[in-house]
Structure I
Amino acid sequence: MAEKRYLFTPGPTPVPPEVLEALSRPIIHHRSSDFREIFGRCLDRLAEVYRTKGDVLVYTSSGTGGMESAVSNLTRPGDRVVVVSAGHFGERWATLARTFGCEVDELRYDWGESPTADDLAERLRELGGAKVVFTTHSETSTGVVADVQGLAAAAKDAGALVVVDAVSSLGAVPLETDAWSLDAVVSGSQKALMSPPGLATVSVSAAAWHAVEADSSPRYYFDWTRARERQAAFDPAFTPAVSTLVGLDVALGLLLAEGLEQAFERHARLGRACRAGVKAMGLDLFSPDDDRSAVVTAVIAPDGIDSGELVQTLRDRQGIVLAPGQGPLKGKIFRIGHIGYYDAFDITTALAGVELTLSELGAEIERGAAVTAALEAFEHTRV
């Protein structure tokens, strides 16, 4: 019998059967009326998920491509920008901005810390402002979900544009593009949007468009103006990932049918269940123990256990795929993703596998308590 796999990474994530069926349909031409209908509906659904009345651009690329598009369209060499960095993906913003010649000031935190609006406001006052503030909503390297609303308010008070990496948070935790005055929000298809990798999406505010129109820096594939003009006719500027877009359209329909508020609550309960099970085993959390941590649960490996070895052993023996630690956390933590197409029994499967494998590796943990604790936490709805 073929080995069964269980995917619990913070991206890619499992894809619902309805989406898999859509992906298997015969290819249609991207200049046909059939595709234009699907593309137009997909753009409308994306705007609903983003909670914006502005444009949402779609690129065939990874989420990093969407991040690069924000840097290349909103900055030019020599611009001062501030990067709020508390993990691997905050550092990616800094690397991208330096690549495009920006004068980068990093508001750096230790990995696992939560950025604060007060710190950002103080840094912007010290600098005398900045053109753009780049932030990360869900830092999947640590499990921290930042207070983007507060950070955005501090940035806007200082006259800066606000750009957000929401690659893993869009559709999983509350994010209000227009209400929070976010100028560009980047996401990807392979996280809470329950589709395969391959598509980046970027919302663009009126203030961001003004900045683009005032800047003649060279751009081509990631030129927002070109993308907007062609999307207005539901005719992408370049050949898109047709099948992935067809699948994303179905996935967005499933998400909106569930309801965004219901999806946010489900993710909060999944995170709550995962943390409860981890603690019941006697393990320590690395990510915060609160309902905002609804994207990924980061766990400190027991003494004497290399988290990379744990992740590899789980994969080889149980078919359970978790994420190891990155950067300075390599070997120290492991991460259980629970965004997108997950339910309570997925969480108990991951926890049971961790419990069994840690026991095999010689860790002293509490046996048999994780599943019960997780299910009890999932069923408990906080008022």
Structure II
Amino acid sequence: MSFEFFIPTHLIFGEGSIARAAEDLEKKGSKRSLWVTDKGVRQAGVLGLLEESFGRAKLNWSIFDQVVVNPPESVVEEGWELFRMENCDSILAIGGGSSIDVGKAIGVKCSNPGRLKDYEGIEKFPSPPKRIIAIPTTAGTGSEVSPAAVITSEGKRMLLRSPQLFPEIAILDPETMVNLPFQVAAYTGMDALCHAIESYTTNLATDVTDAHAALAIKLIGKFLRRFAANRRDLKAGLKMLIASNFAGRAFTWARVAAAHAISIPLGARFNLPHGLTTALLLPHVMNFNLISKPEKFQEIAGLLGGNINNLTEMEGARTSVALVKDLLKDLQVPTKLSDLGIKREDVKAIARDAFNSGFHGFNPRQMKEEDFEEIIKEAL
């Protein structure tokens, strides 16, 4: 067996580390940065943590705060226009996965002519994007160590993927998350857990990705409840940022599976938060996959803090599903798709899109479109 592992992003962790963005850009000779974010992050006061350090370094900036959940291509176009009009030379993507993905996509637009859709797929754009610094303000997506960006185009998911999309620097500072709403902390934390569990069990998992995913599962099992309960707990926040980052490294190479396959059309068709849908679907997909790798699901139960002593392999595997359900309950995550407005008549279209995403190819248990339908019906 042969495999690769490559994460070129310079990672900076710790309280107050957000000030390092200005220091780095000053060294690189940057004059004006475009800050790509959303209105929630701006209202939470996160940008104030940057403004002081940028002022000291005598650096200029422009703010683009129009990012939304499941961002459409039009948002990327708006951000690119501002970058061009303001003569920016670098990009700071500050926020959750949507902001980081939009920042990456703007970087591609700045260096490559035409529509963004012209570069859909793997390694389709010829020129490297503008310098990108990613500052995640949620502990969930792992986008700061991903070579991909997901944008909504014409009601469907559009993927840009290239090693050139790894951010140059990622700054993980728990102080950026102190005003995060409880639900956002819960949903994004569960998304990180889904990344970790799916990458731990896919057909592309390796010893290296397993090591990253296992640490992420262990940290999330120990610290997600504590962090969601009190986002000012900086130790818990930093541990969750590390967990999300390690899960991001794992799924970059081992990929994700059926829960994400279903979550993608739910986001594109119904504009539902990605973390919410992956969290809701995770135990259903785990239950479907148990018989494919029971030893790994038993290990997941142990990593989540479950007592698996004296249990058979399958009993331990089923314990992993029960522990995830307990976590969802404690975090007040909805457990039915019907509560989110999904109806039985939507099932076939969602299942078709999920199957066509191709993620079932990474799923540890072989899947047909009908299997997606059954999982979605169970989740209703």
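Matching task: -0.31 is the computed value of log10 I(q)/I(0) by the Debye sum over Cα atoms at q = 0.09 Å⁻¹, for residues 172-371 alone. Pick the structure from I, II. Label of the originating structure: II.
Between structures I, II, the calculation of distance in nm of label points 7 Å out along Cα→Cβ at positions 268 and 292 yields its largest number for II. Highest-scoring entry among I, II, by distance in nm of label points 7 Å out along Cα→Cβ at positions 20 and 348, is II. Thinking of I, II, which structure, once Kirkwood radius over Cα pairs in Å, for residues 180-259 alone is computed, gives back 14.3? Corresponding structure: I. Calculated for structures I, II, relative contact order in percent (Cα under 8 Å, 6 or more apart) is largest in I.
Given a computed value of -16500 for helix-only ellipticity at 222 nm (-39500 (n - 2.57) for each DSSP H run of 4 or more, over all residues; to 500), which structure among I, II does it belong to? This value belongs to structure II. The maximum of distance in nm of label points 7 Å out along Cα→Cβ at positions 68 and 132 over structures I, II, that is, the highest value, falls on II.
Here P(r) over Cα pairs in 10 Å bins from 0, in percent was derived from just one of the structures I, II, and that gives 5, 25, 34, 24, 9, 2, 0; the source is II.
Looking at distance in nm of label points 7 Å out along Cα→Cβ at positions 100 and 116 for structures I, II, the greatest value goes to I.
Only the coordinates and a few stated rules stand behind these numbers; no lab work does. The structure displayed is predicted, hence computed values, not measured ones. Cβ atoms are built from the backbone, for glycine too; each structure is taken alone.
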